[in-house]
Structure P
Amino acid sequence: MKLTPEKLTAFCAALAETAQVSKACAAVGISRVTAYQWRRDHLDFALAWDEAKALGVSALEDEAIRRAHDGVDEPLVHQGQFTPVIDYDAIDPLTGEKYIPQLAPVQRNPDGSPKMATVKKYSDTLLIFTLKAHDPKYRDKQNIELTGKDGGAVQFNDTEKAARIAALVALAQKRSDAADAVLNDPDDLSDLV
C-alpha cells in the first residue's frame, strides 16, 4: 500500500489522540507491518509519527495527573447493588412537607434514570509515577558509582589485574566443568540441592 499525504495525516491524528499504533493503523486501514515499513522508508512519516506519539503520550500524562489529583467518581456499591441517591429534601405533593426519610424518593438524572451515588477515588500509583517522571528526587536511585582515591578512577596495578583475571578464568572453568558433569550424568542433580 502506498503512503499518501491523507493517510499520513489520518494515521498521525489517530496516533496523537490514542498514543496507540494499533488504533492508528485501524483508522487508516493498514497493518502494523505496513506502518513500520512506512516509518522505515519515509523520513517525513517517521518525524510526523514521533511528533504525534509525543502528543498522545502528553495527553495520557494529562489524564494520569487528572486522575491522581482530581480523582475519578466510581459508583458506590452495597451488597452487589448500585446505591441510588435519595432526595431527602423532596417535598411530598400531597402534604406539602418533606418526606419522612424512609419514604424519600430517589433523585433522578435529566433523562429520568435513577441517580447513583458515587465515591471519589484517587490514584496514589499515578501520583507516584507522575512525580517520578517530573522530578529526579522522586526517582528510584539505581546508580552505582565506583571511584578510587580522592574520587578519581579506580586504579589496579598489573599484579592486581592479573589476579582478578585469573580468578574469573578459574570461576568460568569451574562452571563449565559443572555443566559438563550434568550433561554427562543428567540423573546426578546433587549440585542443585
Structure Q
Amino acid sequence: MPRNLPSQLLAAVQASHFELCLLADIGLVSGTAYLWSGMGNVQANGNTYGGIGSFGAVSDIEEGSEVRADGMSIALSGIDPALMADTLNDIQVGAKATVWLGLFAAGAIAATYALFSGTVDKPTIVAGVDTITIAIALETRMANLQRATNRRYTAADQRNHFPLDSGFNWVEVLNDIALLWG
C-alpha cells in the first residue's frame, strides 16, 4: 500500500549518507520506555531514547491486503536473572507501544516514521544459564475484534459503565411483552 512520507523523512533520505535504525516506545507500569537499536542516547520525537545495541531484536512487521490482525514482537536479551521478577512485574499488558523507523545521520536522528502502533501483549521468557531473554508481543487494535466482549445488553451492565444512562431500562421488560402489530 502506498504511503505518504513526511517531507522531513524524504529530505533525510536524499542526504548523501544516512543509516536506518529502529526506535520503540513501550508502555510499562513504571512509565514509558524509550529504546533504540544503536548505542548511547539519542533525541527523537521529543524523547530521549536509550540504546540497546545488539541486545535487542525486532520481529518482522507484516502487512497484507486482507483484513487481519498482524502483530509483532520485540525481544531484549542479556537480562540478569536477579532482575527477572522486577522486569516481569513492570510489563503492562494493554499499554501503548509504537515502533518507529529512524534515519540516523551525523550522530542524530534526522527523521522518524511510525512503522507499527499497537498494544503490549503477553511476554515470552527464555531462560539461559547466565542471562534471560524476554520477548514482548505487540498486537494491533484489530486483535480486539477477535475477542468476545464481556458486556451484556442489560440496564445493570449499562449503569456500571454509564451511571446516568437509562437507555437499557426497558430491554428486559421487552423480552416478556407480547405485542400485536397491525
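Taken together, the values in this text are just the output of simple stated rules run on the coordinates, not laboratory data. Values in this document were obtained by computation on a predicted structure and should not be read as measured data. Cβ atoms are built from the backbone, for glycine too; each structure is taken alone.
Going by distance in nm of label points 7 Å out along Cα→Cβ at positions 113 and 161, which of structures P, Q comes out largest? Write down the numbers at each step before the final one.
Details: P: 7.5; Q: 3.7.
Top value of distance in nm of label points 7 Å out along Cα→Cβ at positions 113 and 161 goes to structure P.
Which one of P, Q has Kirkwood radius over Cα pairs in Å, as calculated from the coordinates, equal to 25.3? Structure of origin is P. In terms of distance in nm of label points 7 Å out along Cα→Cβ at positions 57 and 73, which of structures P, Q is highest? Of structures P, Q, the maximum of distance in nm of label points 7 Å out along Cα→Cβ at positions 57 and 73 occurs in P. From which structure (P, Q) was helix-only ellipticity at 222 nm (-39500 (n - 2.57) for each DSSP H run of 4 or more, over all residues; to 500) calculated, if the value obtained is -3000? That value comes from structure Q.
Suppose you compute relative contact order in percent (Cα under 8 Å, 6 or more apart) for every structure in P, Q: which one lands on 20? Write out the running numbers ahead of the final one.
Details: P: 14; Q: 20.
The read-out was computed on structure Q.
Sorting P, Q by distance in nm of label points 7 Å out along Cα→Cβ at positions 9 and 97 from high to low puts P first, with the largest value. Matching task: 2.8 is the computed value of distance in nm of label points 7 Å out along Cα→Cβ at positions 65 and 137. Pick the structure from P, Q. This value belongs to structure Q.
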